[in-house]
1. For distance in nm of label points 7 Å out along Cα→Cβ at positions 46 and 230, which structure out of 1, 2 has the highest calculated value?
2. Compare FRET efficiency 1/(1 + (r/R0)^6) of positions 22 and 134 (r between Cβ atoms, R0 = 30 Å, to 0.05) across structures 1, 2 and report the one with the greatest value.
3. Given a value of 5.2 for distance in nm of label points 7 Å out along Cα→Cβ at positions 38 and 310, point me to the structure among 1, 2 it was derived from.
4. Please state which of the structures 1, 2 yields 4.1 when distance in nm of label points 7 Å out along Cα→Cβ at positions 126 and 238 is computed from it.
5. Hey, distance in nm of label points 7 Å out along Cα→Cβ at positions 30 and 286 derived from one of 1, 2 reads 4.1; which structure?
6. State the single structure among 1, 2 that was used to calculate distance in nm of label points 7 Å out along Cα→Cβ at positions 94 and 438, giving 1.6.
7. Out of 1, 2, which has the highest value for distance in nm of label points 7 Å out along Cα→Cβ at positions 14 and 318?
8. I have 2.2 for distance in nm of label points 7 Å out along Cα→Cβ at positions 150 and 222, calculated from one of the structures 1, 2. Which structure is it?
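No lab work stands behind these numbers, since they all come straight from the coordinates. Keep in mind that what you see is a predicted model, and the values were worked out from it rather than measured. Cβ atoms are built from the backbone, for glycine too; each structure is taken alone.
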Structure 1
Amino acid sequence: MDRDAFIAGLHDLPTRCILKDEAELRPYECDGLSAYRQLPWLVLIPETVEQVQSVLRHCHANKVPVVARGAGTGLSGGALPLDNGVLLSLAKFNRILDIDIPNRLARVQPGVRNLAITQAVTAHGLYYAPDPSSQIACSIGGNVAENAGGVHCLKYGLTVHNIAELKLITIEGERLTLGGPALDSAGYDLLALLTGSEGLLGVIVEVTVRLLPTPEQAQVVLAAFDDVAAAGQAVADILSQGILPAGLELMDTLAVRAAEDFVHAGYPTDAAAILLCEVDGEQHEVDAQISKVSQLLKASGAREVRRARDEAERLRFWAGRKAAFPAVGRLSPDYYCMDGTIPRKHLGKVLSTIAQWSEEYGLRVANVFHAGDGNLHPLILYDANQPGELERTEAFGARILELCIEVGGVITGEHGVGVEKIDQMCVQFNTAELQQFHAIKQAFDADGLLNPGKAVPTLARCAEFGRLHVHQGKLPFPELERF
């Protein structure tokens, strides 16, 4: 469709909300996965729910694709724009609408920053539990779209476990409310379906999150190991004793050195790996569990076990972990952040295999991950200016994801699929499962206009990738081939 003619039909959107010049479009060409870039056809930044409805109706009527975007911190290319579609930014939906202290709920717009929710309720002794490393910048709408986690998701769960209600707009411009303030509701759990749906089913315009009481006490132990596999075993030892830490994070030597140089958190830079274990709750409970954790870590081979001396040091320990991604960026012109989840018992095997492949591909890897729930974040260091190096890095990353599947895991834990892992979806799921994904997509978005080409591969793509069972050269579900 002619762009000027399309813009002329945006009767309810002020001119200030329409970006069309190249200089205005350029900041939106990628999200956190900067290896993939595409200048959008048009960027629209509505200011009201009614404007969102109007835009989506106009796109639906003219069969123009739509990619919704939050803060752009996603790491899987989920907000990568299209050269023939609208990039719909929710940046102006940045208000906290209501805080319900008695029921521990906060009703917020999707552009509200994750950390801003906790900052708004701290005085009431409450906080919002999911805490991605990008929480200072990432938006709650994007967190819902990707089902984000964070360093404390082991005990308190992912985004899906911490929201009560969503309001969204369908591609036809219809408003839907899913969930509610009660603990349960009748019917299918569409709230969970939309969480992690990566913008394929609707555009979120409001989120009601659950708030938790701030723990009376939180304490963290840092353990240094001379062997990464031993650190991985320590994770299993802690959890097998019935201890559920608030956070249990592992960093290898490359990540430790980068974070220490960047944040000066007090990490031992000569360790092969460090483990951060945080326990929270009532004072007597924390003291007892920290003592037990310290004993377990020493028994697991930790050469040093150090308890944070005060709150300031506890926050420094976590600041180093949360800054690991930007810190590693100082070691290499580029890095590729992977995200896969495995059963904890296979941590040692997977890490040793990644180390072998690192030498095979000639690419360094810094490992940072949520060890407690087996969510790996290998950071593959490369230089995009070197011919073929990005392609080699992607091939290495694909092998890591397929290794996760091989040991009984999955290809994502919190970053989503986007464009980054779409081929590995063909490995993770069989034909019948993919058919169900496409049937759900068709129920919400029959024309496939919402974030096309992301998260769920077409059956044709899987056939080309060699991972789809084909009958006599034909797709088994030809009616879904276009999705």
Structure 2
Amino acid sequence: MTTTDALTVRRNELVRGLLDILPADAVLHLAEALRPYECDGLSAYRRLPMAVALPSSVEQVRAIMRLCHRLRIPVVPRGAGTGLSGGALPLSDGLLLSLAKLKSILNLDPVARTARVQPGVRNLAISQAALPHGLYYAPDPSSQIACSIGGNVAENSGGVHCLKYGLTVHNLLRLEVVTAEGELLSLGSDAPDAPGYDLMALMTGSEGLLGIVVEATVRLLPLPERAQVLLAAFDDVARAAAAVGEIIAAGIIPAGLEMMDKLAIQAAEAFVHAGYPVAAEAILLCELDGTNDEVSEHVMQVRQLLLRCGATEVRTARDEAERQRFWAGRKSAFPAVGRLSPDYYCMDGTIPRRRLPEVLTRIRELSVEYGLAVANVFHAGDGNLHPLILYDANRPGELERTEQFGARILQACVDAGGTITGEHGVGMEKIDAMCGQFAAPELAQFHAVKAAFDPDGLLNPGKAVPTLHRCAEFGAMHVHHNELKFPDLPRF
């Protein structure tokens, strides 16, 4: 039997088993129906799965996992598909498990300030449901209008307000998780703490390698009495970056502290007309929230500090509408930059705040070296960089050159004492870069944790944590070429 014949036999067996669990319209296996699931937000890598399952209940998820465990078929879980690291890239010999139909807010308790939601609930929908009670859900990724809470848990997503209010992991109380064998685990507690190991924190950010989130209980926060945004323009990127550290050093923790460079400013302004100063080399958006008196005091302090740091202009949002426009420009920066170039490659690394000026300088140097423009948009307050490398995939070799450029950016982050990711995850994109950040004993412990939850290696295999063998091969390549390379995947 050929490999193709064997794959067909396995696909048929899988589809028959799925049709015993799900209605026919919730099992996709023809190529035309599979095409929308061939990639996530990292569209440079694409692959068709054997089949796609769309369960609408937790019991169906459990039954699907029991089936795949019996057939030894790997499973790639998928939320809204907005991830940017290839974490939801399908396997040609595996099942793509979509959680999109599990999209109910099961309970919202305004007294306890919690919401119990299914994984397919959109991030923004939680805050919209909580708004009548004067509450909101703090983590707010730029894709919050579309991204799902299950995906946020898998990637430990942040957002523009994560500086003060934390990442997803800091805003979770409890998770319900289905294991590779179809068991249902309850992790965490509705109370402030629970006995035993903190497995909920371990699950958060595990990128679908340890279990499938089928329910989450999240914290809700009261809306602040007042929120005010300052926009500061700079004629030098390094000065803007240095101002970030000065704000934090002054003992002020903004709700959000974001930075954009000239290319990103101009793209966002043309896209949403936020009122940005398009001649500036960089802008900082600093949101301060709290009581009215507290915000008034901090606005004056931050304004004076920004001017001392070399800001050429400091504006305070005149009203709530202008505050929303300022943030709309920042949150639309990614699609806005997409209008400047046929393709762009979004990187995600994190560095200590004090190293921002030198790392941004290094990115500019690499931009010249590779002949590729870069738009910088990032969470400046916590040092989470999002350089957007502009390229054209139709030009032979340009995607490969872009990947090499991106790998050099990640290495610069590690060299500065940072890490290769902040909120996008490792997925397929950064799996070789993991070899440059972690030593063999650390990787061995990662694999031990994976084996404890998924001994057969069926959950999202080949993602996030490289094998020691792969790193050994990569290490030799690194010595000879002094660059990182990403996995050899189908590219379009």
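1. Top value of distance in nm of label points 7 Å out along Cα→Cβ at positions 46 and 230, among 1, 2, belongs to structure 1.
2. 1
3. It traces back to 1.
4. Numbers: 1: 2.9; 2: 4.1.
Going through each structure in turn, the value belongs to 2.
5. Label of the originating structure: 1.
6. Working through the options, I get structure 2.
7. Sorting by distance in nm of label points 7 Å out along Cα→Cβ at positions 14 and 318 in descending order puts 2 first.
8. Label of the source structure: 1.
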